[in-house]
Structure 1
Amino acid sequence: MDQVFQRLTWARIRICRELAEGYSQPKIAHRLGMSVYGVRSSIEDLRDITGISEASEIGRWWRKGGSIRYLRFVAREAGVDLRHLGSTLDEVD
C-alpha cells in the first residue's frame, strides 16, 4: 500500500475526497477549480495507482479507510507518533 500512497499528490487526494462525497466529475471540477478534463485525467491516474477501475469505488475506498491509512503513512514517513491520538486512527486496518 505504501507504493499507492507515495504516488498520491495533493490534487489526487482532493479528488479522492470529492469522490468519497459522491460528487460527479463536473461537480468536482467546479468545486476544485479544475477543468473536467483535468479531473478525468486525475481519476485515470488514480485508477492506475490504486488498481480500482470505477471512480465511485475509489471514493468508497477513500471513505472506508484509505484516508486514515494515508494519514498513518504520512505520519510514519514524517516520524510523527500518532498513538497519543487514541483509537480514532486504530479503527481501520
Structure 2
Amino acid sequence: MRNFLVVTEHPMFSATPGLSNDLLVIDTANLRYRHLQDTTYLRNRQTAGTDGQTDEYLTEAGLEVWHGLTHARVRNIDALSAEPALPAD
C-alpha cells in the first residue's frame, strides 16, 4: 500500500476566524461513514408562496473517527513556511 499526502485548500478555513493559517492532516483510512437514518425522498418541501415544487433528499449521517492519534492539526502554518530552507551538507 502506498502512502501519500493530499494538500488542498478549503473555503471554510478562510471564512472561519482562527483557522486561516491552520492545516489538518486526516488519515482517511481511520474514518468511517456512519448513517443515522437512511436516505429518504421528501416531496413538496416548498415554503408557502413558492411558485413551483421543491423536493428533497434527506440523509442523517456523519464521520466516525478511529485512532485519533493518526490525525493532526498544525497551527500557524505560515510561520513554518516563512523559514528559509537550510542547505544540504
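No value in this document is a laboratory result; all are computed from the given coordinates. Remember, it's a predicted structure, so these values are computed and weren't measured experimentally. Cβ atoms are built from the backbone, for glycine too; each structure is taken alone.
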Identify the structure, out of 1, 2, from whose coordinates relative contact order in percent (Cα under 8 Å, 6 or more apart) was calculated to give 29.
1
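Where is distance in nm of label points 7 Å out along Cα→Cβ at positions 25 and 49 largest, in which of 1, 2? Don't skip to the end; give the middle numbers.
Working: 1: 1.7; 2: 5.2.
Once distance in nm of label points 7 Å out along Cα→Cβ at positions 25 and 49 is worked out for each structure, 2 has the highest.
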Calculated from one of 1, 2, log10 I(q)/I(0) by the Debye sum over Cα atoms at q = 0.12, 0.13, 0.22 Å⁻¹ reads -0.69, -0.77, -1.15, and the structure in question is 2
Value -2000, calculated as helix-only ellipticity at 222 nm (-39500 (n - 2.57) for each DSSP H run of 4 or more, over all residues; to 500), assigned to which of 1, 2:
2
When FRET efficiency 1/(1 + (r/R0)^6) of positions 9 and 41 (r between Cβ atoms, R0 = 30 Å, to 0.05) is computed for each of 1, 2, which one produces 1.00?
1
